[in-house]
Structure I
Amino acid sequence: MLRAVKQPALAFATPRKLPKAASLAGRVVVLDIAFASEVSGGGFEKVTLPLIHGLGERLAMWIDHHDHVRHADYAGDPRFLLSTKAEHGACPEMVTPECVVRAGPVDTIVCHTDFDGLASAAKWIRGGVEPYPGADDDARAIDTRVGKPSPVGLRFDRAIRARWRDHGLLGLVVRHLAAGLEDPALWVPIDEAARELAVVEERTRRIAERYRVVDVGPGRLPLDSVAFLDATRDHGRYDKTALLLAGQSRATVAVLVDGDNVTLAAPFDSGLDFLALLGLSGGMPTLVSVPVRRTAEALSGLGVAPGDAALLLG
């Protein structure tokens, strides 16, 4: 049975950009927001910890599924429900009726700006009940890129990817999910946003044609090739997720340079751990972004021969 809970305010955030505690009303739950790594403008100490300390007793619960060494600091605190990506591929499956009851009434939900985060917020509002049958599975497929989401999940995901900075649209998505998809009219602006992604996808496909693939000899990592692309000149004009997946379709690992950052990506079930490779404390093991100055280091760690690396960095 759906347990009614107070309709809370919504605040959208990313691990690198969190709201100030003073801007959040009442008791707060944080959903699908990873602890910041050291590449996130100061890391956990300067990004995540101020929010935790600022909320103090107003923090009702923090639920997340991204790896981080500082999870151990909160193992004994019942307000923190933290796991690794391997344990839970997506956050909504961690939002259960039991944890909603345990947290008690909340006034504000802080959630991530992707389907995983928005579905978590909607499920919390619904007292830990899925917005529609299979929503948890859709979140897992979309967040891990393993398996295929349902047509409903795809409609939401495409709209969010097209306008992930549009907080009005994100709020509408949460509203539609929280209402159990009862109002067909709410699909109109969501589908309109999703259609905008087609133009970006076509542009992304053209950019992906510039990937260069190099073979990697036998080494300590389970990979045999790397696809490299410098997309700095196309900054802001492509779908980063789609571009990284295009690289992974050509090689074991995609390495994407864009301005000040370089991103390494591999399939969720590849067994690769870029956090260990680059000495990072937190994040997703198979999807990591670091300053562009570490590109040569990253290529070397992946086993790319010096001569090939020189050609790629040309």
Structure II
Amino acid sequence: MFEVLGQEFITDAFKKAFDNDKVSHAYILTGPEGIGKSIMAMFMASTILCKGTNKPCGDCNPCIKISHGNHPDVKLISPKGRSIGVDNIRDLIDEIYTKPYEGDKKIVIIKNSDSITVQGQNAILKTLEEPSKDTTIIMLAENINAILPTIQSRCQILRLGRIPKEKIKAYLISQGVDEKKAATAANLSDGIVGNGLSFLDEKFVKLRVDTINKARELVGAGELAILKSVDFFVSNKDKIDIIFDILRIWYRDIIMLKLIKDKDLLMNMDYYDILVEESQKLSYNSLDSIINIINSSREKIRENVNYQLTIEVMLLSIQEV
């Protein structure tokens, strides 16, 4: 069944609303990628459509169909490109006003609802103002500020929070992950279980090791060595957001060691001795400058500034810190 890790307050509140016949016609589930918004939406759908006694039971026909992704009264919408356009929303509205196939309720889940165009949001607004009594709309969004205030005001907003790393570690161990690997993944997860799972992937493990090695080579390196490092970033262009995150966490840990010297607060705990060594080489001001350089470079790449030029400038700027 759908295990919504670390969001007990929201699951309990929703079940209470269901038991008291106070389920809203529309919800916005908001939180960072990997926090469990899709699983929460499926939990809500199962609770509403479940035919068992203890909802969601996980054993009845509707619960099984939802878990297999083939329940006819659970409609899942995702962007086919970068956004969900007004035509997609008009088709969805037609779906909302059709009667349920199997029961008396229907669930519409809109993934990446913060990617709906303004025209699309205006199109769905009337539906939210005059909701269908048998349909519950669940919108999933990382950036709730991209959703019009008029839509937000007509939905119940549920904010999924980050999960304590000990809970993520325990969950990973329960899934058969080695305790040491589970601890490292939980530390790096930033309270997001999806991150913890992805950090166990062998490709990520290698990318993390390679990125940290590059970070250690950068400061004080010669210009020729820096330019050679560009190849690493160019060959991993499709993973640059992950690389930026690894770098940000790496330098954040060095700052934490300099300021607080508390090992338990480190995300790269498995690199503790190396972090201590690096913290003796770099001043706080240098570390602050490096993080600003990385953040600025990330923004330039997102704004489609020339990729290789941005990387070259970033590496040379770090070298000069």
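Since every read-out is calculated from the coordinates, none of them should be taken as a lab result. Keep in mind the model is a prediction, meaning the values are calculated, not measured. Cβ atoms are built from the backbone, for glycine too; each structure is taken alone.
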Legend entry - Test item: P(r) over Cα pairs in 20 Å bins from 0, in percent calculated as 27, 48, 24, 1, pick one of I, II: II
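Out of I, II, choose the structure whose coordinates give helix-only ellipticity at 222 nm (-39500 (n - 2.57) for each DSSP H run of 4 or more, over all residues; to 500) equal to -17000 when calculated. Let's see the in-between values first.
Numbers: I: -10000; II: -17000.
Checking each candidate, the match is II.
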Inset, instruction - Out of I, II, choose the structure whose coordinates give distance in nm of label points 7 Å out along Cα→Cβ at positions 35 and 283 equal to 1.6 when calculated. - result: I
